[in-house]
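Read the figures in this text as sums done on the coordinates, not as results from a lab. Just so you know, these numbers come straight off a predicted model, no measurement behind them. Cβ atoms are built from the backbone, for glycine too; each structure is taken alone.
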Structure 1
Amino acid sequence: MLKSELILPRLKKRRDSIMPLALPNDYHYLNIASQLIQIVKAYVGRSRGELADALRAFEGESLDYRIIRGLANVLEKGCVFGNESPANPVELRAALFNLGPVTVKGDLLNTKTRAQAVAEKAAQFGITTEQVEQALFADLMEERILLGIGEIFTPVDLIARYNLEVARGLLYWAREVDIIVRDGYKDLFKYIKLFRLMHTIYPIPQHGYQIILHGPISPFVKSTIRYGLQFAKFLPAMLLCQSWRMDADVQPPENARSLHYTLNDSTPLRTHFKASGMFDSQLEADFAAEFEAKYGGVKRKWELAREDELIVLGDTVMIPDFSLTHRKDGRRALIEIIGFWHPQYLQRKLKKVRQAERRDLILLVYESANVAEGVFEEVSAGEVLTFTKKPVLKEVLAAVERCAIKP
């Protein structure tokens with residue numbers, strides 16, 4: 001996360017709205033980004049303090065000092081630092097300082113020189129005098145060694161990441177974020193859960209879902225600073241979706257009133273979050289492939305879709321694996337495949353199924369799933385079908401005909 005003094009100058013207000021100013025990929029800024037990357041590469045194997053000095057020297061008296069600091073901060077955050085000390089720095093310092101005052105050269109009051117003290121403790125700890133000097137302050141942040149530059153290798157990548165950091169930094173001052181989303185539910189809710197964001201979900205029939213995120217300056221939030229950092233980190237998750245719109249109510253420092261901050265799926269911002277795979281298991285992949293092979297094509301009766309509906313369960317959601325929609329009358333049924341998973345996963349899954357109480361939900365259960373006998377008789381799903389190797393599509397479609405309803 002960039003500091004507020006690096007974010008605020010990159011914001012543009014217009015009446016009741018505010019937007020981050022994207023740094024362009026022009027010659028000037030690409031050149032700055034390129035030089036910063038070269039500096040960091042040149043300091044691999046050297047200390048963080050030395051790198052900081054080099055970056056300050058590069059900044060000099062430049063009028064673009066805030067942008068340079070922001071780019072350098074983004075670049076540095078992606079770097080890997082470490083320091084394998086040959087001795088415990090705290091114990092080594094204590095041992096040396098307990099010797100009392102020493103001097104560079106001996107005198108009448110101090111007969112022990114610094115070199116003698118270092119040599120004495122080197123022998124005690126079983127290391128060389130050079131290793132004593134290396135380990136003495138190795139636990140300090142500025143003494144950590146730069147091991148690698150991380151994932152940002154090109155000037156274009158660096159500018160793109162900088163623009164993203166400014167854009168999501170603005171959410172640190174959000175009161176509420178209103179999101180309309182029509183796909184990518186699995187990844188979106190994975191990050192909502194990961195960052196522990198307070199949220200409310202409303203279905204929009206045939207048009208996706210409205211998700212209200214309660215921001216760090218919301219009256220419902222107590223731990224503003226920590227929650228604000230988590231909240232701002234969430235923005236790249238929305239960029240994993242194909243169709244979305246965000247309207248945030250934000251109030252940055254020195255603003256007497258709230259402003260609108262709006263983004264949608266046409267934004268040029270790039271996410272660095274990794275999208276989930278199409279399928280969670282080979283069972284699901286095989287089911288979809290077989291369905292398309294047998295019942296796909298122009299004359300298909302049912303349309304198969306992957307994770308296109310949410311079942312809202314209080315503060316969590318259930319996302320069934322598939323839906324089947326009748327192409328003529330619009331009836332729908334949901335399908336959840338329960339394979340061989342660990343007991344805790346199955347317990348959570350069954351709890352969600354019980355909470356859902358959906359008569360249009362069909363469970364396809366692997367016979368060797370690690371659950372107690374008769375447990376599925378207690379769930380309120382439309383139907384429960386078992387299979388030994390793979391679901392029998394003919395039986396699945398028959399159950400779909402019985403359970404499908406119009407939305």
Structure 2
Amino acid sequence: MTNLKSVRHAIFERYFIALEHRDFRTIWWANVTGGAAAWALIVARGWLSYKLSGGSSAQVGLITFAALVPLFLVPPFIGVLADRMDRRKLLGWAYGINLAHNVILAALALTGVIQIWHLLALGFVNGVARSASMTTMAALVPNLVPRERLLNALSLNSATFSASRLIGPGLIAPLMATVGAGGAFVLCTVFYAIGFYQVLQVRTTARGGVKTGESPIKAFTDGLAYTYHQPLIRAAILIVAAHCGLTMAYESLLPSLSAKELNGGTTGFSVLMIGVGAGALVGSLWIGGVHSAKGRGRALLVLGILSGVAMLGIGFAPNLPLATVAAAVAGAAQAAFMTITQAISQALADDRYRGRVASVVSFHIGGLMALVNLANGSLADVFPASTIFWVSGLVFAGIMVLTFGTKVLRGVYLRGLPDAAMARTGAR
């Protein structure tokens with residue numbers, strides 16, 4: 001019994017130690033339910049738009065674009081607000097807006113009056129609130145745990161984000177197959193309500209370095225200048241932008257891939273998302289247990305290449321089971337890769353600029369993902385979705401190989417993350 005307790009304690013110390021802190025634990029639960037709602041919504045909204053449009057991937061791409069483009073438009077404003085006002089209250093507003101959005105969406109779907117333009121408009125509202133919550137959450141989490149436990153907190157948040165891709169689509173799959181998208185939207189509403197309540201329970205107040213009366217434009221440009229003057233943060237942002245655009249902007253492709261090439265229908269779409277989520281959960285927890293600076297540095301290169309290779313696997317998979325396995329590998333590699341890059345940008349950033357650094361990351365990622373999803377949706381009406389998967393994966397794997405030629409990233413791959421990015425976790 002003593003040995004079992006020792007093992008449990010060791011596992012907790014290695015993977016879950018940040019949960020000792022009450023406010024982080026509360027936010028973590030909000031992240032679980034909010035993330036589950038977000039991913040369930042992506043699946044339900046994508047499939048409903050595919051049906052309403054008569055099987056048009058271009059329409060799915062357009063609605064996905066409307067939901068993602070706020071990640072490009074909103075962060076400059078939210079980043080400044082996250083460094084000016086109480087980050088806890090700002091996060092509460094974001095969750096509240098998403099809750100209201102889901103109530104309207106569910107009502108329209110259940111009454112049978114929902115149309116494509118409803119999905120388009122509400123998708124944009126959802127994107128605005130989601131962008132605000134992601135940016136604010138990234139800025140708030142480092143205020144909830146001691147610096148030496150920041151990497152563990154980031155890994156747990158990444159695992160939460162990944163698990164939500166498993167939980168959300170998994171729970172709505174039977175609803176989609178029986179009562180339709182309306183029931184799925186109701187479940188999303190319940191998830192957001194729980195997350196909203198959890199956010200309201202956070203006690204920690206945190207603000208950045210933007211002063212009252214300071215020009216928002218000047219505050220954002222100062223944050224942009226600060227971010228781009230940090231070589232490793234700049235490099236992390238650029239490779240993660242390419243990663244998200246080429247290996248994670250596939251929401252508009254999955255309905256077509258499932259329906260036309262894998263014979264999976266509605267269930268197939270959910271199953272693929274569940275595969276991604278299951279793999280992502282494993283990848284996030286695994287990378288959180290890698291405490292070596294060199295191990296994390298080398299993992300950054302290997303995981304980036306694996307993300308691209310896994311996309312080739314999805315593209316060449318002849319059936320749904322094999323495509324789901326490839327999706328799980330992709331999810332694991334993508335989640336671990338994103339965790340490392342987030343650790344770099346958040347651990348190295350000065351707290352005065354942390355909200356704006358998070359906004360710059362979202363600014364780059366959101367714009368590219370929105371445009372690529374829009375392009376992929378249109379391309380999938382002309383070319384097989386599988387072809388788009390393997391071409392995108394091949395291009396990104398090639399980009400990761402080429403990054404070895406850059407001085408900053410080559411140093412990370414060979415020598416590991418710098419001490420500051422390891423947040424003094426006691427890594428060896």
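Which structure, out of 1, 2, was log10 I(q)/I(0) by the Debye sum over Cα atoms at q = 0.08, 0.11, 0.14 Å⁻¹ derived from, given a value of -0.40, -0.78, -1.31?
The value was obtained from structure 2.
For distance in nm of label points 7 Å out along Cα→Cβ at positions 56 and 360, which of 1, 2 scores largest? Display every interim value, and only then the final one.
Working: 1: 6.4; 2: 4.0.
Across 1, 2, distance in nm of label points 7 Å out along Cα→Cβ at positions 56 and 360 peaks for 1.
Comparing FRET efficiency 1/(1 + (r/R0)^6) of positions 104 and 264 (r between Cβ atoms, R0 = 35 Å, to 0.05) across structures 1, 2, which is largest?
Largest value of FRET efficiency 1/(1 + (r/R0)^6) of positions 104 and 264 (r between Cβ atoms, R0 = 35 Å, to 0.05): 2.
For helix-only ellipticity at 222 nm (-39500 (n - 2.57) for each DSSP H run of 4 or more, over all residues; to 500), the calculated result is -11000, so let me know which of 1, 2 that is.
1
For distance in nm of label points 7 Å out along Cα→Cβ at positions 176 and 232, find whichever of 1, 2 sits highest and give me its label.
On the way: 1: 2.3; 2: 4.0.
When distance in nm of label points 7 Å out along Cα→Cβ at positions 176 and 232 is calculated for 1, 2, structure 2 comes out on top.
Given structures 1, 2, which gives the highest value for FRET efficiency 1/(1 + (r/R0)^6) of positions 272 and 328 (r between Cβ atoms, R0 = 41 Å, to 0.05)?
Biggest value here belongs to 2.
One of 1, 2 was used to compute relative contact order in percent (Cα under 8 Å, 6 or more apart), and the answer was 28. Which one was it? If you can, show how the numbers build up before the last one.
On the way: 1: 12; 2: 28.
Of the structures listed, the value fits 2.
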